[in-house]
Structure I
Amino acid sequence: MALATEPCSSTALAVTLPECVFTRTGSSIDPRNDVWEWTDGPFHARIDFGRYDSGFRTLVPFLKQTLVPFLKRHSSGYLLCLNNGFCSFAIMTGRGLEGVITPQHISNYLAHLPVDRRWRVSTLSVLLRKWLQLGLPGVDAKCETYLLERRIPGGKRGEPVRTRDPVRGPLSEDEYTALHSAVNAAYGRGELPLWTLLLTRLLLASGGRISQYASLKICDFDSASAVLNLPQAKTREQHMRTSFLAFDISPQTARLMSDYIVSLREMDHDDQSPLFPASLIMPVGPRKNIRSVDDLFYGHCLPRQLSSWFVQLVAEVAPPTARLDFAPLPVAPKRFRYTFGTRMAEEGASRVLIANRLGHSDLQHVEVYVAASPKVVENIDRAMGTMLAPLAQAFQGRVVEDEEHSTHKGAPGSRIIDFRVSSAPVGSCAGKGGGCAFNKPVACYTCFRFEPWLDAPHEKVLQRLQSEREKWSADERMAAVNDEPIQAVVEVVALCAQIWQQRAGASVEATS
């Protein structure tokens, strides 16, 4: 049954819309409704045509007819972008429309847009030209000539990466290290749930889009080989779980992943359950579930929900950054992706390899990562590093008097010794070293479970680490591998010296 629409002008015109249209991913929509709502892989899309008023209300049937071909062949994100572009145009044009969109309306819209938003006219152009191709009323035919004859600026692709934007761009080397340490320590103190720690590590390890992590299922992680099969986005496939890209996961993260999956199974989740289920990520659960139990993405978080909760939790423990006058480091999933691509470029990876790892189908999107000189990047990171070091707090544990004052008081596995510098212990492990695969004692100094002893050879450990760094002086990236532990040892040495100084001062006061 077709629905006749209102006439757009004095000439009675009727546009018929079908009762049902299937999206590219198989969802069905009745385009005659004022609200279109559907699922697209892990996404939930919604368009409310009731928001259009004034002169644009009479154009809604023709707008719907124009959007139907995009609905059938393109992603929900692209369709929402087209509608949002038209909605922006409608809001700014307001009541100045009398039935037909003219070149003057477009010109006025372009003139009122800020310079960094004029790319929106490009989106509007795609929609209006399709509108005219379909022979629908409501758009003056001269609009096509107007749009074709003018060079409409596009958005500046990769600007946050190119400019090393401190809010939206890639993390500096010291920000990367400080954030990694801060999240680890916060988890150890019970301030962050395990899923947040894991998502942080996976973002750093594979640089995917948040929608890819929202699409993960338990079966995508192979604990035997420590390989994560990450679903690929923007492949023009039917849905995001059609193709995958394998990433090796570090032994430490793999062990945490295995423990996390065991806990999910104890909550009755199986191999086909989401790795980051909405029931776990969202304390009160989703307000509305529009998926059936046989939907491939049933129980999955929406990407924006996963992103929102992740940012909210990690922002609370974010370390300070010198690039923003020591304000907390801004956290966003996209920054991890930019960081991943930037680090690959700095390490000399080819454009093809970067494109492959980031899931791009061509090379045009990766040029921005190799555009900046690695030497410039190196200088920026070094300059920022000297400023950030005092606030980095690489040492996350607590100094104790001796073994007797440690958590486990000499229990097997708790004593930490670096035989390369001394047979005397440097401290204790509050976790008794259980299941730890980190490089002892170097990694211990940055671990929240480490309890360095007050009278221990920490200076000798520092001398050894600094000596090893000098051996790699020709390779800055390799030389920087132990920079965080070195900073942590420096902090421990300083804390011990401070304690001894305070005691000496107290002793002098007591005898005077």
Structure II
Amino acid sequence: MYNKLIFDYNTPNRVGYDLPTHFAKFDNSKLLAKYGRKQTMILPSASELEVVRHYTNLSLKNFGVETGLYPLGSCTMKYNPKVDEAIASLKGFTNLHPLVSVNECQGSLEVLYELSQKLEKITGMSGFTFEPCAGAHGELTGLMIIKQYHLARKDKKRTKIIIPDSAHGTNPASSNVCGFEVISIASNPDGRINLSSLKSVLNDEVAGIMLTNPNTLGMFEKDILKITKLVHEAGGLCYYDGANLNALLGRVKPTAMGFDVLHLNLHKTFGTPHGGGGPGSGPVGCIAKLVKYLPNPVIIQKGDHYEFSNSKTSIGHVSGYYGNFLVCVKALAFIDSLGETNIAKVSDNAVLNANYIKEALKQDYKLAINEPCKHEVVFGGVINENGVTTLDVAKRLLDYGYHAPTIYFPLIVNEAMMIEPTESESKETLDEFIAVLKLIAKEARENPDLVKGAPHTTIVKRIDEVRAARIPLLTYRELINYHE
């Protein structure tokens, strides 16, 4: 069935809702002259019922973590318990204005203070800021702290950040934005950092290293203590990309591995599924000697009262206010609902689920590394693929009603397919997903053209991705001009 645009419902002079005439008495001619758009807007005329039906039907075409398995590796689309959503929807939180006085938001300050205390216990860090609004924003904030630390010591030579070639793409991007030069180091065949490569680039110009553990191949860095020791001995700091903390939650503290600064993705490890741009939260934590550089303000407790405190050595503000507060509320609810005992079961089940998938599919898909993995497993395409690519597998999964896993990342694995089931999924769900992937592998062997032509059942078939990138049509006006 043709998927109509809202513009296809356009009927001249049809109105869904109109404002009373007295709303138009305000003279806005001066405002329009200065700020008004110069080009007439193209808006459809449709009834209220047509609009409601259109967007309701459109919403049913969406795929989300509540409609099915969302196995994106490194992106962690994890189910968020409804009790967390209910708590974050309380009017005392949602109706709070960011400019109210400290005395009028004591409950919300307590939420942030308690969340900071609990994240400090989980990670081993000594202080947190909740201003960063996403993981990459947290990376930038952490790097700014590292930079400020070296500048405060008058160590201006430290202008380089070491990043492994398996890192998340935001790591080098954040480093460049912060003004650092990126030094890439090679990985071993097992996906872990090559110590010789690391040693060869360590000098008095290195400000620090950025890495995640487990890494993007789902492998734990066995030499992590050697790595952080080498960087510290060279005078650098160690930054922990917390995107993969879901694998270690409640089991290993980043400080125990030698890290000085980190960001966490509350919208991944601590409940809130992210996607479509947010909302996210990337709080940054650091060890005691770096706390004074955290963004202003931080929250302190005086008796039963909470206050904002500003440091003269702070890197300053990184957000207009105090971050995405409601994501923080959900994270605290997530942690409190589990408790200290059960929070470790998150990582236990995430690792168990990933290894279950690895073992079930290793006869049909090429394992990037044939070792026990942590929270995610990476394959390198179909065995005996007959020309079937990882992209073909991803498109064929759509025919069976599944969202595809992350593909072609990490870049160091040819035809990479990264699967992360998280701890939320049941064995029954994983078995169904595994059965479909096995069936696709069989199709690749016996009827490869069927897989290469996928998807067959979706409204939109395979898109010309090169053309879409070079000639993006993002508005209805562009669509009209393109067809003309």
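Any read-out appearing in this document is the output of simple, stated calculations on the displayed coordinates, not a laboratory observation. Predicted model, so just to flag it, every value in this text is computed and none were measured. Cβ atoms are built from the backbone, for glycine too; each structure is taken alone.
If Cα Rg over 2.2 N^0.38 Å is computed to be 1.10, which of I, II is the source?
Structure of origin is II.
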Which entry (I, II) yields the derived value -11500 for helix-only ellipticity at 222 nm (-39500 (n - 2.57) for each DSSP H run of 4 or more, over all residues; to 500): II
If distance in nm of label points 7 Å out along Cα→Cβ at positions 146 and 442 is computed and equals 4.9, the structure in I, II: II
Winner on mean count of other Cβ atoms within 10 Å over residues 114-121 once structures I, II are ranked, highest first: II
Structure from which 18.6 was derived, mean count of other Cβ atoms within 10 Å over residues 122-129, options I, II: I
Computed 1.00 for FRET efficiency 1/(1 + (r/R0)^6) of positions 354 and 410 (r between Cβ atoms, R0 = 30 Å, to 0.05) - originating structure among I, II: II
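Relative contact order in percent (Cα under 8 Å, 6 or more apart) computed as 18: which structure among I, II?
Working through the options, I get structure II.
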